[in-house]
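Undergrad: So, here come the structures, one by one.
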Structure 1
Amino acid sequence: MEALRKQWESKKSLILGLVIGLLVGPFVSGTMGWQVSSAFLQKSVRNAVIQQQVAFCEMRARAADKNAAKLEYSDRYELAKVWAKMPGQESADSEVVSGCTNGLAG
């Protein structure tokens, strides 16, 4: 029994440090912003893809109609709907159409 107590005393600080680290570590890293949730990552990736598709749509629409910036909103929207459909897609993404329409105004 005495040997067991000596072993516990010699390893107590190591075990206590491990337990505290396991409990406090995730909390600290979460509050410091060192963790990224999968939902945040998916949203960031989707936003980046949408931005690229909007830029591609604007470029294609401006090439098709040099006066795109002078068009009324509804005409720009129809032009954007045509060019927002990316290769391999069944239909254009509404966020891409919206972004492209707004981008063509400027």
Structure 2
Amino acid sequence: MATKTILTNEQVAKAIYVDADFDSDILEGYAKAASSLIRNKTGYDFAEDEVIEPLAVLCAELYIRQIHFGSDGYNKEHDYNIGISGLLKTLEDIAHAKDII
């Protein structure tokens, strides 16, 4: 059974501005990495939700852009660390609220 991810391959392709026929293994790897990061940092698997939290989608997109465009070293135009950190904290708060309800 395939692992659910926050983003589809099509969403990943759009996030990094490539065509849908871009290497699907790379797209899937990015989707898995972003979902794993968010799950591990928040303790909650947003990919399992029927409607995926929009902030989780945004965080995944930023993370994928950072690893795709910043893979050759520091790139200030694709440094999303502050945004990703803030979103992860907010997602952690959302995850805790989901566990309480």
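Read-outs throughout are calculated quantities, based only on the coordinates presented, and are distinct from any laboratory measurement. Small disclaimer: the values here were computed from a predicted structure and weren't measured. Cβ atoms are built from the backbone, for glycine too; each structure is taken alone.
Undergrad: In terms of distance in nm of label points 7 Å out along Cα→Cβ at positions 11 and 67, which of structures 1, 2 is highest? Numbers along the way, then the final one.
TA: Details: 1: 8.4; 2: 1.5.
The maximum falls on structure 1.
Undergrad: To continue, here is another question. One of 1, 2 was used to calculate distance in nm of label points 7 Å out along Cα→Cβ at positions 3 and 43, giving 5.8; which?
TA: Numbers: 1: 5.8; 2: 2.1.
The read-out was computed on structure 1.
Undergrad: Follow-up question, since we're still on this one. Quick check for you: by Kirkwood radius over Cα pairs in Å, which of 1, 2 is greatest?
TA: Values: 1: 18.0; 2: 13.8.
Top value of Kirkwood radius over Cα pairs in Å, among 1, 2, belongs to structure 1.
Undergrad: From 1, 2, which structure was distance in nm of label points 7 Å out along Cα→Cβ at positions 19 and 83 = 6.5 calculated on? Numbers along the way, then the final one.
TA: On the way: 1: 6.5; 2: 2.6.
Among 1, 2, the structure yielding 6.5 for distance in nm of label points 7 Å out along Cα→Cβ at positions 19 and 83 is 1.
Undergrad: Additional query: Can you say which of 1, 2 returns -26500 when helix-only ellipticity at 222 nm (-39500 (n - 2.57) for each DSSP H run of 4 or more, over all residues; to 500) is computed? Present the calculation step by step, with values, prior to reporting the outcome.
TA: Values: 1: -26500; 2: -20000.
Label of the source structure: 1.
Undergrad: Who wins on Cα Rg over 2.2 N^0.38 Å, for residues 35-90 alone among 1, 2, i.e. which is largest?
TA: On the way: 1: 1.43; 2: 1.15.
Between 1, 2, the highest calculated value is found for 1.
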